[in-house]
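The data blocks that follow each hold one structure.
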Structure I
Amino acid sequence: MSTLTILTPASTSATTPARPAPAERRIPPVLGSDLEVPVRGGRLIPYANLDYAASAPCLEPVSAAVTAALPAYSSVHRGAGYASQLTTARYEQARHTVRAFAGARPDDSVIFTRNTTDATNLLARSLPEGTTAVVFDTEHHASLLPWGTAVRLAIPAFPGEAVRAADEALAGIDGPKLLVVTAASNVTGELWPIAALAHIAHRHGARILVDAAQLVPHRRLNLTALDLDYVVFSGHKLYAPFGTGALIGRSDWLAEAEPYLKGGGAVKTVNDDETEWHDDPETRHEAGTPNVLGAVALAAACDALTATGWTVLLREEERLLSRLRDGITAVRGVHELSLWGPDHPRVGIVSFVVEGFTAREVAEVLSGDYGIGVRDGKFCAHPFVRHLLGTADGGCDDVTASAVRASIGIGTTEEHVDRLITALQDLVSRG
């Protein structure tokens with residue numbers, strides 16, 4: 001069997017001297033930083049994108065990686081031609097890159113999916129018979145809804161209560177069990193005590209699934225160090241909006257489950273009366289032609305963030321987040337939503353309400369008058385947002401039981417943050 005070698009500029013010469021490392025690592029730019037949008041009166045102004053928690057813009061290195069892969073794009077795994085072999089190599093290298101980015105164990109599976117929701121549903125289909133999921137009402141619907149048998153836990157008043165509630169719930173369940181929890185809230189940005197929750201789960205013989213969709217664009221993830229069993233995340237929140245996500249974790253449940261999709265690539269053999277599926281979960285659950293370019297994009301985003309360094313990224317995010325939260329707090333009638341208080345650690349997400357205005361009214365004014373993009377609604381976390389707004393009894397309709405969410409990331413500037421604060425001050429003063 002021949003081995004395909006992919007030549008890159010770094011590998012074409014053994015004598016090329018190494019470049020000295022720069023004193024300060026440069027944060028990679030995003031596409032769309034020069035986008036202009038129409039506002040009231042017909043003017044065009046630079047867009048202030050503060051909707052990263054929904055979908056982050058594409059990093060330039062990600063776009064470049066996809067552009068480089070396109071000329072030789074071909075089908076993967078079963079082609080003998082050079083383009084097919086090259087594309088297969090790029091696809092499998094992407095898998096290795098994502099595994100390293102997540103800090104996964106060497107024997108963990110990395111299954112490419114469409115997004116976090118798809119990855120979570122894949123695991124839900126792969127659970128052993130009789131498995132009970134334990135999930136908090138704070139979760140995104142992708143984590144809240146896929147389970148056949150589930151125990152729903154009340155929203156905890158503080159992190160220690162979350163650990164205690166999980167401990168009590170898991171102790172009362174017989175048979176296989178899975179604790180499902182977010183790493184960073186998509187509503188408030190607050191970080192959850194996932195290491196402590198993983199310890200509790202394992203003490204009761206349970207496994208833990210962590211929704212890391214909002215964590216990985218902002219913080220380093222190390223599945224092994226945190227002792228997590230499964231993590232899921234999406235490329236479109238990780239500066240790689242090309243339709244790919246990942247399920248990463250222990251292989252045994254996945255290897256024994258029925259294929260998530262049944263079709264070409266998932267099978268060893270098909271006879272008249274019998275089908276034999278692949279044992280390898282990464283093959284078993286990726287039937288059909290995969291999203292090769294999405295995998296290449298996801299890997300490129302992982303490489304770009306790792307190369308930049310989390311210290312650099314975190315320092316810039318915390319600077320802008322402090323500016324945003326301090327500015328919002330100073331505006332009369334604007335109230336930030338928080339589960340565990342203003343001092344609890346969080347990523348670059350702020351949700352708030354403005355007295356006298358619905359969330360939709362605020363979002364429309366910010367867009368139409370100021371060229372600012374935010375998100376309004378309940379952010380696919382209806383029980384949690386109703387709890388934060390004090391409308392858990394269902395007494396308010398969907399329009400009034402909603403909030404505004406501003407979220408930041410690579411490409412956010414001080415001007416974007418200051419423009420939002422000024423717009424809110426104007427809105428409140430105008431009434």
Structure II
Amino acid sequence: MADWARLRGLVEGCLRLPGDDGFDNRSRAHNERYRDTRPAAVLSVASAADVTAAIGWARTHRVPVVARGGGHHYAGHSVNTGLVLDLRDLDEVWVDPATMLVTVGGGARTKDIHDVLRKYDLMVPLGNSDDVGIGGLVLGGGVAASSRALGLTCDSLVETEIVLADGSLLTCNETENADLFWACRGGGGGTFGVNTSFTFLARPVMDVSTCLVLWRWEHAADALAVMQEVMRDAPDRFAARIGISRASGRDGVVSVIGQHLGPAGELRELLAPALAAVRPYRADTADRTYWDAVEYLQHASAGGAFAVRTRTTPVPLSGAGVRTLVAAVEEWPGSGNPDGGGAALFTWGGAINRVGVTETAFPHRDALFLLSLDTAWDPGDPPETVRANLEWLTKLHRDMGEFAADASYINFSDPDLPGWRSAYHGPNLARLTEIKRRHDPDRVFDSPQAV
């Protein structure tokens with residue numbers, strides 16, 4: 001039996017057991033598909049020393065251990081049935097305005113970082129949700145609205161501190177423990193150790209413009225096709241999410257939401273071919289400060305349970321590929337979740353692709369679009385509804401294999417994805433596997449999709 005009293009005496013942080021105040025909040029999976037996964041205990045660590053002590057205790061007591069930053073892991077891997085190391089209190093953010101280096105605690109969330117960066121008018125490519133944890137984001141690559149111009153989140157990383165399975169705390173950068181530094185730039189979280197801090201090179205903010213364009217469902221195929229062409233030819237300063245979706249009891253919708261690192265007049269010119277080819281029922285463009293745009297681009301979700309699968313493509317989808325997507329969304333089986341089901345093309349390319357495939361662990365350096373396929377349901381929906389949604393997603397992912405590559409984004413993880421090792425890691429899998437063997441031979445960090 002685990003000696004929780006012993007662990008409590010080894011650390012400064014707060015150890016919570018089931019029934020303790022705050023336990024549910026610190027252990028609940030973001031994706032309610034995994035709401036029944038309950039840890040035996042949650043340790044809210046106060047320092048890297050707590051992480052070291054907890055890992056040593058877990059190894060001695062043979063208790064599975066997993067780190068939890070923001071807790072937004074799509075496949076629920078930031079919660080287990082053993083000990084969860086809750087990093088949320090490691091949320092400090094330090095800025096050196098002279099060097100523009102920003103160091104953040106391993107549990108900092110996007111809002112924590114933005115609140116401090118705003119005081120210095122500095123930016124780092126970050127996600128579009130306040131609650132996303134920096135650890136999961138950067139370790140899986142991290143794609144932001146500015147990434148076509150400025151690169152991935154992991155491309156701005158210059159150093160990280162990590163506690164390994166043997167309890168040692170290492171500083172990793174280009175010259176010190178460079179193999180681990182390479183792996184931490186896109187190799188995925190929960191695999192090599194527990195990252196307790198990250199240091200990024202920031203950039204001065206700039207004024208931007210944003211767009212929101214909506215088309216009615218009858219224009220879905222045409223709007224999707226023309227927007228792909230717009231984005232193929234767009235400058236790196238413009239990035240967008242092109243989406244089609246449908247919810248129960250509602251008509252489908254085609255949407256484009258994007259950010260341009262330039263004035264709204266330029267953005268309207270970039271969008272002009274699409275707006276002329278297919279008339280939208282809403283087309284909003286506006287000049288904004290960078291911080292206004294951060295708030296405008298915030299992603300909102302109804303929550304509940306969901307599943308996502310991804311592919312990538314270096315070119316726009318063919319007409320047949322677009323028709324396959326639209327037909328599938330029309331056939332989405334329905335659920336009680338207002339988020340519904342759909343597909344989205346996230347524009348990549350630009351600066352993302354100017355880094356070599358093997359320069360970092362993130363392998364998808366040839367993609368123009370990330371194709372994301374998703375479905376959502378309410379936890380109270382009957383089992384046959386859940387089964388129908390998952391079967392729909394599996395079939396759509398399989399059907400799109402004719403038009404897009406078997407290459408998937410690890411931050412949109414899927415526990416049912418066949419061939420996930422090569423899909424997530426591509427040509428970098430062998431090197432990642434060797435780094436894992438060298439630094440965690442006993443697989444102390446053994447989440448279901450750890451290399």
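Every read-out reported here was derived from the displayed coordinates using simple, explicitly stated rules and does not represent laboratory data. The shown structure was predicted, so the numbers you read here are calculated from the model rather than taken from an experiment. Cβ atoms are built from the backbone, for glycine too; each structure is taken alone.
Have a look at I, II and say which one yields -8500 for helix-only ellipticity at 222 nm (-39500 (n - 2.57) for each DSSP H run of 4 or more, over all residues; to 500), as calculated.
II
For which of I, II does FRET efficiency 1/(1 + (r/R0)^6) of positions 56 and 280 (r between Cβ atoms, R0 = 30 Å, to 0.05), calculated from the coordinates, equal 0.45?
I
Ranked by distance in nm of label points 7 Å out along Cα→Cβ at positions 192 and 336, which of I, II sits at the highest value?
II
Work out percent of Cα pairs over 36 Å apart for each of structures I, II, then name the structure with the largest result.
Going through I, II one by one, percent of Cα pairs over 36 Å apart is largest in I.
Which structure, out of I, II, was mean count of other Cβ atoms within 10 Å over residues 240-247 derived from, given a value of 25.6?
I
Name the one structure among I, II that relative contact order in percent (Cα under 8 Å, 6 or more apart) of 22 was derived from.
Derived from the structure labelled I.
FRET efficiency 1/(1 + (r/R0)^6) of positions 64 and 128 (r between Cβ atoms, R0 = 41 Å, to 0.05) was computed and gave 0.80; which structure, I, II, did it come from?
The structure behind it is II.
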